[in-house]
Structure 1
Amino acid sequence: MQIGAGAEIPLAEITLRASRSSGPGGQHANVTASRIEAVFDVAGSTSLTDAQKQLITKRLGPRVSAVAQDARSQMQNRELALTRLRERLEAALRVEPPRTPTRPTRSSQARRLEAKRQQGELKRGRRGPQAED
């Protein structure tokens, strides 16, 4: 299974468990094991580097799992569970670029000050007559 950052996990490292679904299906759901849980043991993986393992463990924990019970078919739920697991692992490996702080432009500062001035005038107009001494 291909995940982001050039990493790949063989399906042999992912444990798939089937159980009875609580979702739709009526009487069909009572007799078929259509719910699929895909579990990936991060520490036991031989295909990931130590840095990747550390990053995933820090963000998701030592065991990453995904469950699917949306469809009546076990095969569809299997594909959904594997897709969800891949998305979680990709998100954990994604490194966000650092934000470079920017300064406000001259025109945005002028717009802000103009809006403040107009708001102040509006509030001054709401005041009642001033008492004279």
Structure 2
Amino acid sequence: MQLGGYGQSVPEHLDATFAALADPTRRAILARLASGEASVTELAAPFALSQPAISKHLKVLERAGLVSRRREAQRRPCRLEAQPLAEATAWLEGYRQFWEGSFQRLDALLDELKTEQTMETKRGRAKGAKR
């Protein structure tokens, strides 16, 4: 593992995971596989792509560890492998927590400034009423 931003450890294959997820066709394939195993023919059906093109996408997903295939007689069903997605989610979670903390501090600062502004406005009105 290497260190990423903010001292987080980064799984070695995270680059491959994000590269695989960068393509909308591959994301659609993963979404389909989330509902269960499917053959290349079944995965190709909703796309205006040839089976060899779908196979190329599947190879990228396999290299990233997001998809596995097994032999079942003449069929080679593809299946979603969730571990790389879980690792990507865990890595992103650190950044989500960082930004959530930043926004909470910003909200607190804005609330403090609003309170100060309200108090100054009230003081200004009180001074104006005394004159």
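Any read-out appearing in this document is the output of simple, stated calculations on the displayed coordinates, not a laboratory observation. All values derive from a computational prediction rather than experimental measurement.
Things worth noting here:
- With helix-only ellipticity at 222 nm (-39500 (n - 2.57) for each DSSP H run of 4 or more, over all residues; to 500) derived as -14000, matching label from 1, 2: 1
- Comparison of 1, 2 by Kirkwood radius over Cα pairs in Å - largest value held by: 1
- Test item: semi-axes √(5λ) of the Cα gyration tensor in Å, for residues 32-87 alone calculated as 26, 9, 9, pick one of 1, 2: 1
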